[in-house]
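Given below, in the form of structure tokens, are the structures.
Where a number appears in this text, it was derived from the coordinates with a stated rule and is not lab data. Not measured: the values here are computed from a predicted model. Cβ atoms are built from the backbone, for glycine too; each structure is taken alone.
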Structure I
Amino acid sequence: MMGRRPVDLAVMTRDIKTRCEHAATHLDSVAQIKDPIFPDPRMVWLSITLSIHELEAAASIMKRAWWP
């Protein structure tokens, strides 16, 4: 049985915060659109998809770093 590898929690925390900032930036770009209908729905979809990816990655990193 393999033991748990030590992780640098400061590095993990920094990575998670960076990923959350990226997700927030993508979502903020969508929220700032003033048009009543999205002028470029593909870019909105991409921004949302990238946000989801960043948040899923942050959750995965958090799970691996803090909970075995």
Structure II
Amino acid sequence: MAGIDLSAPLAMYLDAAYAAVCDAPHDLLDKLQVSITLQSARMRPDRATWGLLPEHVALSQKITGLQP
């Protein structure tokens, strides 16, 4: 993603992001998804939907060991 900044065309950014996701190890993508879920809950706390969104349910199941 070197050389890509806010002035880069969207197509270039998406190509680089797609390549990074395709080449990344699965465990790294899992950690990234958990981090994004937690940070988005901190940035936009909506107490009415806490724990109800699919990504929250999946994360709580992973934490408690109750995988479906």
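Quick check: 15.5, 44 is what I get for Rg and Dmax of the Cα atoms in Å, calculated from one of I, II. Which structure matches? Value 15.5, 44 for Rg and Dmax of the Cα atoms in Å corresponds to II out of I, II.
Given a computed value of 0.70 for FRET efficiency 1/(1 + (r/R0)^6) of positions 14 and 30 (r between Cβ atoms, R0 = 25 Å, to 0.05), which structure among I, II does it belong to?
Values: I: 0.45; II: 0.70.
Label of the originating structure: II.
Where does the value -25500 come from, among I, II, when helix-only ellipticity at 222 nm (-39500 (n - 2.57) for each DSSP H run of 4 or more, over all residues; to 500) is the thing being computed? The read-out comes from structure I.
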